[in-house]
Structure P
Amino acid sequence: MTALVDNNPLFWDKIARKYAKQPIKDMKNYEATLARTKSYLKPDFTVLEVGAGTGSTALLLAPLVSHITVTDISSQMIEIGREKAKEQNIDNASFMVAEAFEATSKVKYDVVMAFNLLHLLEDIPAAVQKAASLTKKGGYFISKSGAVGEMNFAIKFMIKVMQKIGKAPYVSKVTHKELLGAFDNSGFEIIETDVYPKGGINRYIVAKKL
């Protein structure tokens, strides 16, 4: 297993169609995250979203940038993303099956994004380092991750049970402090961070490449 392994793609392939039909559970905070992310985008930017699932967020942001590359470990998620792009007549988005931060090591982007991904990885500091290698100097890494370590014991126990029966993926028990600490000595400087919703576990971070 590599340091950044983010679960068996077969797990995500299996649930892809069901996942694509699920409505956003917290639209208010999703829109708050989206608004903050949009504020960092420019029409001439090239963007990479890693672990993008079916690409819903990427396709909402595509009209604001020059081009967006969408990657995910699941071929089924990527196939659904391609279908969505065609249905929405979005022609500046490309889709690629790839492990986390392994998409295009020779290409650098103005913005690299990873939403609901870092807490699925075994080595979060290594993931942030790889994100830095894909980001142009002065560019941004924008992420939103679940600080699963902040959850109460009952919920963490339930996750463990679901993992044993194949109903949940690997999840890191990372805390808010550890998520922020993953950016130490990474080549990034955190310029914005917040929690959506307030008092919850979802940590939003914007970091600028030095």
Structure Q
Amino acid sequence: MPQFTAKDVQALRKATGVGMMDAKKALVECDGDMDRAKDLLREKGLADAKKRAGRDANEGTVGFYVHQPAGYPTVGVIVELASETDFVAKSDRFQKMAHDVAMHIAAAQPKWVRTEDVPGELVDREKELIAREALASGKPERIVERIVEGRIKSFYKDNVLYEQEYIRTDQYEGKVGDMVTELAASMGENIGVRRFARLAVGEQETDG
């Protein structure tokens, strides 16, 4: 006999966004354990999302956020969040994600969307400077490579949207890229940030 009820199936569907049959199957596999079923669906969804990453995403929406802090320049952000279908693009969850990402960009000020968007010559120059600094400070050559690797990861976290920790930890704990991937997994489509622009009064424009 199954160790769960129809209400458990509905609760799992609401928590994960999957269909009824997928929710029921996950609960069967996990002997009715709700937490294990959530983890199972999340792992499966993330794996499927990676497979979908190569599919065309020609629909989507433009999210925006304007911040007007007292005594500081007004900041505005627009971000293009892409999806495969107009149906998903118009959903409340998708629209909210576009707004949340725009809000994050306003605060965190990334320069690029993904690590592969960072110009190779810029990364090479950063690596060279880091290595020189390490050697000049007396660090042994054998550990310089590890120092460079660690500092480049920090560089990505500071400047690449998908590598940044989402600013609203009360809403989501993890990287922005993981947050977008989990939305793609739960909605069954290839979803991703295509580009963004951050404008601040009196400052230069930052595009991604």
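Things to note:
- When distance in nm of label points 7 Å out along Cα→Cβ at positions 25 and 73 is computed for each of P, Q, the largest belongs to: Q
- The maximum of relative contact order in percent (Cα under 8 Å, 6 or more apart) over structures P, Q, that is, the highest value, falls on Q.
- Label whose coordinates, when distance in nm of label points 7 Å out along Cα→Cβ at positions 9 and 145 is calculated, return 5.5 (choices P, Q): Q
- Origin of the value 11.1, where mean projected area of the Cα convex hull in nm² was derived from one of P, Q: P
- Of the structures P, Q, the one that -10000 was derived from, the read-out being helix-only ellipticity at 222 nm (-39500 (n - 2.57) for each DSSP H run of 4 or more, over all residues; to 500): P
- For FRET efficiency 1/(1 + (r/R0)^6) of positions 65 and 161 (r between Cβ atoms, R0 = 30 Å, to 0.05) computed as 0.15, the structure of P, Q it came from: P
- Among P, Q, which structure scores highest (criterion: mean count of other Cβ atoms within 10 Å over residues 137-144): P
- Here distance in nm of label points 7 Å out along Cα→Cβ at positions 41 and 177 is compared for structures P, Q. The highest value is that of P.
- Which entry (P, Q) yields the derived value 12.4 for mean count of other Cβ atoms within 10 Å over residues 121-128: Q
The numbers here are math on the coordinates, done by the rules we state, and not lab data. The structure presented is a predicted model; accordingly, all values stated were derived computationally and were not measured. Cβ atoms are built from the backbone, for glycine too; each structure is taken alone.
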